Structure P
Amino acid sequence: MTWAVVQPGQTRVGWIGTGVMGRWMCQHILQKGYPVAVYNRTPAKTQPLLELGAAPANSPQEVAERSDVVFTLVGFPSDVREVILGESGVLAGCRPGMMLIDMTTSEPRLAREIEQAALARGVASLDAPVSGGDVGAKEARLSIMVGGAVDAFRAVMPLFECMGKTIVHQGSAGSGQHTKMVNQILIAANMVGVCEALIYGFKAGLNLESVMQSVSSGAAGSVALNVLGQRMMKRDFEPGFFVEHFIKDMGIALAEAERMHLSLPGLALAKQLYQAVQAQGYGRKGTQALLLALERLSNITR
């Protein structure tokens, strides 16, 4: 099937999910001249977008009825299923020729299920999870990993370009989600290393700012160290990405690994450590809150 390339001022966009990242991603689309209908389960979270000209909707189905392309960015696979496949979900309001893009980090098999349900209605479906956190969303430089039909991908590229700098088509439905799992596996081990390194430096009596000058530009450097490491040193644990969502992602990756008969002990350990963070009451903090749980293991108080 051939899909028309989206056009500012003509293509109507629907957006569902205006949290830490979704608010900024939707705002970039608005500011490029696309008319937007927006929905969030907590209506107050849509207010900044309404002030910029977005139109409110009362349900995912209503968003679809008023749109040509619908984006979803929610929390968990169960939320994706409800918002897209539910009784008053997006597909219930879709018409043939529309496009549906789920940017939630979710299950590859659910992405394939959504594609099949969408195709039955003559609707294109892409799974397009992102990486870059709140800063990447705010600055429109996310990495977007896309699975689904390549012609649909090309048709919505101008919308992806509103939000991201690295936009790669990874393959068939579910491939975007699998790529995001690779991303999360890499981050999980890295975060443990960043936290342990900062704890070691602190206990050794080093000036951590000086240490960062030495290590951040060499082989040990990473976005986790340069961005989240700085937040850790400032004792800033507010979320750019929620601990509870990261635990969800690691659980998906481990389930997929089990299905593929893979052993990923580093990922399993990271998930256990993050579950300790959640058990200590920090599930709604940022992933850098791992530092708090590891400090407690070593009886470090500040």
Structure Q
Amino acid sequence: MTSTIVSTDRLTKRYGHRLAVAEVDITVRSGEIYGFLGPNGAGKTTTLRMLLGLIAPTSGSATVLGYPPGAVATTGSIGALIEGPGFYPYLSGRDNLRVMARYRSLGADAVDSALERVDLSTRGADPFGSYSLGMKQRLGVACALLGDPRLLVLDEPSNGLDPAGMADMRTLLEDLAAQGQTVLLSSHLLGEVQETCDRVGVISGGRLLAEATVAELRGATSLLVRAEPAELARQVAVRTVGHDAVHATADGLRLLGGSDAAPALTEALVSAGARVHEIRQVERSLEEVFFEMTNAARPITERTPS
């Protein structure tokens, strides 16, 4: 049975009259990569800060590793990178990690291992102030990895990374999950989330819109049909799979859930005299689903205090 690492119950944060996070319920399971997905300003960082005990919720509750956020019993089991990494600019990357390692009673081996895992071993002696944005981000992730925490909380970990760095980060996160560690990351990079995460929570305007696996959010495959005359093709498609499953798009006809109908549809189109240019299976990307959900989401409605 999969254990729960993080759970929230109507977690809410209000700043004066502004409702930043509204009754968010998420569940992060052991050993998974959970993506917290949303546009900038959606409430991702605020939620992560509440989970780490850095700020207190206005209402609602959360548990992290079985304890309330910020509990002393969990501090050695959580690694985190929230917003931009902050280090001493005049110290080297390695010395910055040594400072953090001392706070956690960790030795030099832990520092060297963390630098190696984020591919900074050869630049560990350089001052942090000389690092590029991507290198600074990788050092922040290395700091979060110190001590092999059970839970890794990362806020936009791919920020500033080039494509090769993003691929390395993806491999690192997958390796961590394979070793049994749990990763909770926020991101607005939809392609990276689609490639990396087991499950995602979609947040917009402070409200959680959905929580599911990436495959569940993307839904079943469909058929893209390009044939002429267009109206004849539409009529044949409707007779084959039903009116509700046929949708006209800029690229042609999209037949939802009709992937098994390709042979019969092709035969019917040809028999009807249509010119068939293309019939192929397509999947909605996470980006398509995300924009559908967030465009349909309404702004937070303030409630009158009871």
Structure R
Amino acid sequence: MTFVRPARPDELPALIEHPGDPERNAATRAYLTQLLDSACTRPEWCLVAEDGDGRLTGSVVLWTIPGHEVPLALVLFEAPEDAPETAAALLDAAAAKAGELGAKELEHVVDSPAQAPQFQRNPERRGELLRASGFAAIRDGRRFSLQVPTGALPADDPRLTFRSLAELGPEPFVAVLAELLADTADARLAADVQEHGARRAAELLFEETAELKHEPTWWELGYDADGTVAVISLPAENPSVPVIGFVGVAPAHRGKGYATSVVIRGTRVLAAAGATEIRGDCDAANVAMAKAFERAGYVNFADRLEFARAL
């Protein structure tokens, strides 16, 4: 028998303790502490499963962007691999709680290989448990990371002239995004275009990215020598780490090496703001962008499957 309930104060931030795995336990505590302190979650969003003897057997935590009241995703999902009923109970409880709070969809990401802070070991089994509870894979992604060097970064591409959001305002950025999304290789963005159309999908992407911490001077359009927009760069900071955010190359300017140039530009902007580590990601199908990250010095440190469940 499995019973799911909110974690008690004395169970936070540790949740499930794994005997003999101090690294994992410490990472969980530090991560959940950060989420609580940044309002990415709340104590009542931290759920645990217990068996008939009162032993904790699993956990799940709802997550959102700071300042939001509606959960967007779940993290720290832990359940015994040989107890699918526990996994189902936790996922159903999280979905029910998120639905009560107004969520229409709940997401979860599975990273491989396993790493701090969630240590998602056996990702194949985790995917099976998610699918059995109504989640579907919506994106196969590649994650990249750069430890910002203490020396000089690669120089900006001299062929490009950059103008910022502070100077131009949002409309040129949304227009460029709409052009890019019309033939995007990103499965998730393509689904947004199919549902909303390119223009509305661009507006939603701009609004969603704008919720991350950033300065208007960070967001830029890069112009080719002929005066047309060649690239867009939207670097930002999520609650954990600075990120490249969204970058793209206008269709008319592809094949010129500008994908690497725009990653370098976003990197320089974040480094100037004090970033010591920067992350980025792209769809596995977007081979050109993956190569651009690597040419800019980034390392593909993990693969990421993104799942979603309609509520």
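Laboratory data are not the source of any read-out in this text; all were calculated from the coordinates shown. Since this is a predicted model, take the numbers as computed values, not measurements. Cβ atoms are built from the backbone, for glycine too; each structure is taken alone.
Before moving on, here are some points about what is shown:
- With respect to volume of the Cα convex hull per residue in Å³, for residues 60-171 alone, the largest value across structures P, Q, R is given by R.
- Distance in nm of label points 7 Å out along Cα→Cβ at positions 156 and 244 from the coordinates reads 4.2; which among P, Q, R: Q
- Parent structure of the calculated result 20.0, 64, given that Rg and Dmax of the Cα atoms in Å is the read-out and P, Q, R the choices: P
- Structures P, Q, R were compared on distance in nm of label points 7 Å out along Cα→Cβ at positions 148 and 268, and the highest value belongs to Q.
- Computed 14.6 for mean count of other Cβ atoms within 10 Å over residues 68-75 - originating structure among P, Q, R: Q
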